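Listed after this line are the structures, all set down as structure tokens.
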Structure 1
């Protein structure tokens, strides 16, 4: 995970940036971290790292494990993260990217989040056509029959896929995938491509192109999708449309604080 970027004019700014970068690294590590590892990651001295760690412990944002001489995030920092998350609803953050996607491509745009092993539509933006084709806010989408659901199966918690095991997959249309092996192959393909579609699978005459949204910890947060009739979104969507949906998903993820790691 790269350090937080920003201007570093002056020792004070550098100290703040380093301290925040250390906090972010420890939070992403999901484990206690030692001084030596931090010094190596950030390319500085152990003494400098130790001074920042002591400051963060004193402020209540880190906990020092005396038996291991390592540091982990505190309950105070976790609570702060929850407050920030609750105060910034996904729809509010996503709205600018949704509007830009709608204005660029003309299709209806939908935002959904996982809920009870389904995908719940939490917000929409109508398309520019005189004839509206889309989904309503509050609608529940089945995982196996929708583009948004397949995104969740590909990038979300493993429990979503496990919840489908041992149960017949409901056939909504003649095109709905109902064979577990076929669904597994579809999900594997979605994970490789980074986007999903579900031509005629949820409703005859309807198609969608969806992409995943990730939160600041890199966890699956939801999906953004364009929705329209198969006349305008065919079985093989154009590259421009796919790129636009994926760009919107990346923009929302970045606004949520997601910073993908690089190899």
Structure 2
């Protein structure tokens, strides 16, 4: 029998702030949102502005949406799509929201605090979907559905962040965004999450040349992604979380240089669909 399908689709690939415009058309200007379908199960990683587009597509199916939404962390560029996610306003939808970096504060409280006056005109209580909230510790293992195993680990980012390793049907996808590498050596937490992964989605906000000017900002480089991928035996590296100042021409240059450095490396763009 054929194995269940495992697909990855990118709805938002930017970091920090959405940057729509004529110079970001090909790679996209929406902030982080990655859809993963494991057989019949829908999982979403981060809820930036790209989440709105995913929600619109789900509603067009005219079926109740059922999904798990996993946050890497709760900085605004990763959560601001939730109030505009159409399934939240559909009473037939069932949404499970997960976060592993909040150290006891709770993901429900954080999201409620985002949707309060004068920051937002309506409270989260207006949602009619069935929503569950799951807090865990970075480093815990999760089993959201039968056959899906998720390892988690802490990342080096202001206020904390969580990396994910998703295992399904004999394939592995690692989602590692919003993490700053340390010049003294490769991050052991990340190496454990990405070991022999089929796809490694990695925070490559900067280049190595730009990195010294952005120390302690909580982000990494595509070259560090290559170093990690090579050390961990990753099959394909996906460059992700592009700086809003990097236009299409700049990203074309990154793609060309990355292809020479590690052939097969992919620069994520909105609408990209990958099969691990």
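Just a few scattered comments:
- Test item: mean count of other Cβ atoms within 10 Å over residues 148-155 calculated as 27.8, pick one of 1, 2: 1
- When helix-only ellipticity at 222 nm (-39500 (n - 2.57) for each DSSP H run of 4 or more, over all residues; to 500) is computed for each of 1, 2, the one that comes out at -5500 is 2.
- Which of 1, 2 yields 18 [relative contact order in percent (Cα under 8 Å, 6 or more apart), calculated]: 2
- Origin of the value 24.5, where mean count of other Cβ atoms within 10 Å over residues 68-75 was derived from one of 1, 2: 2
- Among 1, 2, structure where semi-axes √(5λ) of the Cα gyration tensor in Å as derived comes to 41, 20, 15: 1
- Value 0.50, calculated as FRET efficiency 1/(1 + (r/R0)^6) of positions 20 and 164 (r between Cβ atoms, R0 = 41 Å, to 0.05), assigned to which of 1, 2: 1
- Ranking 1, 2 by mean count of other Cβ atoms within 10 Å over residues 108-115, the structure that comes out highest: 1
- In this comparison of 1, 2, the computed figure 1.3 for distance in nm of label points 7 Å out along Cα→Cβ at positions 116 and 156 is attributed to 1.
Bear in mind these aren't lab numbers, they're just calculated from the coordinates by the rules spelled out. Here the structure is a predicted model, which is why all the values come from computation and not from measurement. Cβ atoms are built from the backbone, for glycine too; each structure is taken alone.
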